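So, here come the structures, one by one.
Each value in this text was obtained by applying a stated rule to the coordinates, not by laboratory testing. Keep in mind that what you see is a predicted model, and the values were worked out from it rather than measured. Cβ atoms are built from the backbone, for glycine too; each structure is taken alone.
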Structure I
Amino acid sequence: MVKVGAVVVTQTGSQCAVTLASGEQILVAHREASAGARLTVERLTFLGFASELAVELPLTGTTGLGVIARITFASAERGLLLRRFLAYLFGCRSLTEVVARCRELQG
């Protein structure tokens, strides 16, 4: 069973901790930065005190607009882009499935 934590919104974006059915813990985030916006998925390690980047989806340029369009089209969720991205990832049971679903967005 997947457990989704609270969405935390800050000045630079939003993030949410998710525990997948496999027991893996990930941090899904939407970041706004001077280099451009991006969606990231990080695998939490060392009791959640450290993480390693698993997926990074830049949201700038035509590729980024395509990613946003695919997420929006596939999700009935409205509002924050992070919530739509979480709805898009719904059903993934492991980090491997999350990475595969994110690769579909890029192609």
Structure II
Amino acid sequence: MEWMFLAAAIVFEVGGTTLLKMSEGFTRWAFAASALAVYGVSFLFLSFALRTIDVGVAYAIWSGLGTVLVVIVGYLVFGEPMTALKLGFVAMIVAGVIGLHLTSSHA
């Protein structure tokens, strides 16, 4: 169940970051307020996951996979460039997350 909480935390973190981008530097208050609320839900789920998942592993997965998903959202939703170099670094993030998961005490 803790991994479901972590997955939910990641989804909400990506949603919060997307809403933050849409707030245009907090000039669009509906998006800004929504981003803060969604980030709050993300932290709630992350705190549930931290009950049993090692903090270093949980945080690395939360931030690493969140980063990868935000790069994808940036490309698909906001038309941000996707280069071979960027893909290579995203692959390194994924490899690091997998490595931490495999070496955790709860793998």
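Listed values, structure above:
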{"quantity": "With mean projected area of the Cα convex hull in nm², for residues 12-67 alone derived as 3.6, matching label from I, II", "calculated": "II"}
{"quantity": "Entry that produces -10000 once helix-only ellipticity at 222 nm (-39500 (n - 2.57) for each DSSP H run of 4 or more, over all residues; to 500) is calculated, selected from I, II", "calculated": "I"}
{"quantity": "Given 1.4 for distance in nm of label points 7 Å out along Cα→Cβ at positions 28 and 44, calculated: source structure among I, II", "calculated": "I"}
{"quantity": "Winner on distance in nm of label points 7 Å out along Cα→Cβ at positions 36 and 52 once structures I, II are ranked, highest first", "calculated": "II"}
{"quantity": "Structure (I, II) behind the derived value 19.8 of mean count of other Cβ atoms within 10 Å over residues 60-67", "calculated": "II"}
{"quantity": "Mean count of other Cβ atoms within 10 Å over residues 20-27 - structure with the largest value, from I, II", "calculated": "I"}
{"quantity": "When relative contact order in percent (Cα under 8 Å, 6 or more apart) is computed for each of I, II, the largest belongs to", "calculated": "II"}
{"quantity": "Identity of the structure behind 16, 39, 33, 12, 0 (criterion: P(r) over Cα pairs in 10 Å bins from 0, in percent, calculated), options I, II", "calculated": "II"}
{"quantity": "Among I, II, structure where mean count of other Cβ atoms within 10 Å over residues 4-11 as derived comes to 11.4", "calculated": "I"}
